[in-house]
Structure I
Amino acid sequence: MSGFSDNTDCNCNIYNNYKNLFMKKNIFKIATLAVGIMTAFSLTSCDNDDTVEYPSSEKTITFENVVVPKDFVESGSFLGGGGSIIAPGTSASFKFSAGKAQSLMFATMYGASKDWFFASQQPGIKLFDSSGNAITGDVSSQVLLWDNGTKDNTSGQAESKVIAQVPGVTASQLMKLNLAYDDISSEFTLTITNTSGGTANETPFSPGAWAVSNYNGSQLLNSAPFFTPNAMSNPEITDISQMGDITKMITKLTANTEIMTGLSPALVVVYTGDKNPIYELGQLDAGKGLKELSQMGNVTNLQNSLKALPNVKGVYVAGSAPVAPGTKVMTTFQSSPGDKIAYATMFGFSNDWFFSNEQSISANTKGDVTLNTMLFDSGTGISQYPGAGNHQALFGGTPQAESKVIMKVGNTYPIPAVKNILKVTIN
């Protein structure tokens, strides 16, 4: 382009010479060459204006929540001393996370029986009171003793009855349950103590299994984990109640346990230059609205802040409500050649996490850009187990403040790969 813009008179003479020469040979070639020159060099007249103008184009960007929800957010097992039974006078304990809508279910065999087991009512042990405060201390009153209905209690012969409570035995006299709670991590510790020694129902407890059901913002995904009272049993609880064998239950729980999340409405910004205007890795949050997006899914402050930046050409929002698994939101955006785009959406079941593109993306890009996306921690709120933290917006909470630099979310928690949570496409 500089060959036609540095000297105006010379440029005009050169152009006219080309025109006269080829006009004598073939008028159709003149038209072709002229159009080619005009297009390649944006030469519209022989003057000093060398401004290049390209038309803007419209594209659509789509954010899809591709999470496949599973029943449980967290699960595991517990054992007695030496990795075996919990004998009278001994204890076992384990840690788990939960928010105020969630409960804990566990099961362990009443060892001195044909097919009895300890567990609570469904959906599990209540962990928070009606005001949202964690319940701590002695919660033994919530444990019950159940007859699996698969063996005769005297002969041990097979039978086929529904699961029902064992009459005449008070489970809380045989088993003491104590809950401790760490508010910062939203983590409970349950200690199970065998207090059956010296009673008429002295018994060891088998190794046990436990689980916390996933919560989607309105209900538990599994409100009857492990078994259903007054219904026939299943192979998993049968093995626990008859043999103290948790293998089948743990296998089933593991296959049905995974962190899930909703997404917030997604913010999209069209900009110029090399710096992503939404965040800067390794720097503190700039206080322009990323905190509100990453903690509460609120894009308004960040949207307004970005609009005021000189290198920002447009700010768009996809969606107006949380994006549940299996749903998607989209927005159109305007861009010109040379523009870039960036985007952000909250990992909804977190304290302060957000998805955004790690590398810059040309606004001319088309197709699936999910591989450009990473999960980041905004450093503005103390993290808790995703989908099981009582200070998360999912449970109506407010994250406890912290001040750390923006960083990629590590492997502290078993978070699914980005591609198993979010899909981002541009068309």
Structure II
Amino acid sequence: MKKIILSIFVLSQCFNVQGQSIDKIITKKEVTRIEKILSADDMQGRRTFTPGIDKASNFIESEFKQIGLQTFNGATNYRQEFSMTASKAVSSKITIDGREINNNQVVTFSYLPQVSLTEKSDISVVKINKGDNIGQKFNEYYKSPKNLLVLVDPSFEKVLPNIQHIDRITANPGNNTVMFVFGTTEATTFSVELTNTISKKTLNNVVGILTGKTKPNEYVIFSGHYDHLGVGSPEEGAPHTATDSIYNGANDDAAGTTAVIMLAKYFKKQNNNERTIIFTTFVGEELGGYGAKYFSKQLVPEQVIAMFNIEMIGTESKWGKNSAYITGFEKSNMGQILQTNLTGTNFTFYPDPYPDQQLFYRSDNATLARLGVPAHTISTSKMDNEPYYHTADDEFETLDIDNMTQIIKSIALSSSSIISGKDTPTRVDSTQLK
């Protein structure tokens, strides 16, 4: 009995020491400092291919260096670079039923230097009719591998600026052309003549590691994305009351990036990780998850034990403070492990309450999850009622920093048994994924 009591006492003291340590490392002051820098106006919304995204990358790199992280795979720095193909229209002339269409009413996606098409070519005419789900239809046609002339009903005129704002950039350029023509509902005869300038552009993730002491070839990943929408790029005309047009992305996802940096600080100070920890901030999430897709290809999926992707944790969840949800909770036992490690605390991880939103497949965890990795996103975003999502009001002042700090601490504590090698989450059954 004395031995049992002594063991309980030792365990409680260890937890208390860890608790004291975490309170000194993951502080509201430090969370505030990092979050404010990443979401400041001078980052200009951290849009890809702008000085703002480069400035954000440089800041994250400097934090990783100051913490003392190693580079990934012996790289010379923390930048994990990859190239994208960009297309810029030089000239375009589209005629439908003998009428030349104003170029301001056309949005074209093509990665061919020259395009010449008529109704006799291998091209289909499709429509987005009044009352259709514009987002769903746009994605369906935008991702099509075929040549498409998409006629968009005049009722969707307000969406035109948002589609015009989309970058003509891809990692896997096809040989097809997709054109959205707004305000035109019929096309019996047509001709299309396009000239594009095609170029290669570089983006980079920021990646740092802490090598595991006894299991260096087993990886645990903490990630978030550091890109956002830039300046004047509202989603589907979302209204806002901000006094400027900078989409600061304080919650989306400067909050997740802040968490990754804070977790790196914490685990570096702990200096007891048996498994290798990879800390990465992805670029290109808003473009289609390109950074995460490239990163995932650099890893052997079987060596990745778990992935904690952190997305939008700056506001309270639907359950209030001291709570967050885990996407794909039922697809592995990782969530159960995390909650068990938080026994005795007042923090709760819940299953994703928005299954209809398919969040498990929409964030940067998806690529590795599809390969069987227990890769989940942790979030508090109220997807049915998040008023500042993709608006210029997503600024530092809208965040609950106290709660956000507690969430980061809870992620650190809940992941401890996975970091130590004690727990190994079950794999995701990739054959069951959509």
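No value in this document is a laboratory result; all are computed from the given coordinates. Owing to the predicted nature of the structure, the values given are computational and were not obtained by experimental measurement. Cβ atoms are built from the backbone, for glycine too; each structure is taken alone.
Taking helix-only ellipticity at 222 nm (-39500 (n - 2.57) for each DSSP H run of 4 or more, over all residues; to 500) from the coordinates of each of I, II, which one would give -8500?
Going label by label, the one that fits is II.
Taking mean count of other Cβ atoms within 10 Å over residues 178-185 as the criterion, the largest value within structures I, II is that of II.
Which structure, out of I, II, was percent of Cα pairs over 43 Å apart derived from, given a value of 37?
Derived from I, not from the others.
When distance in nm of label points 7 Å out along Cα→Cβ at positions 146 and 402 is calculated for each of the structures I, II, the largest result comes from II.
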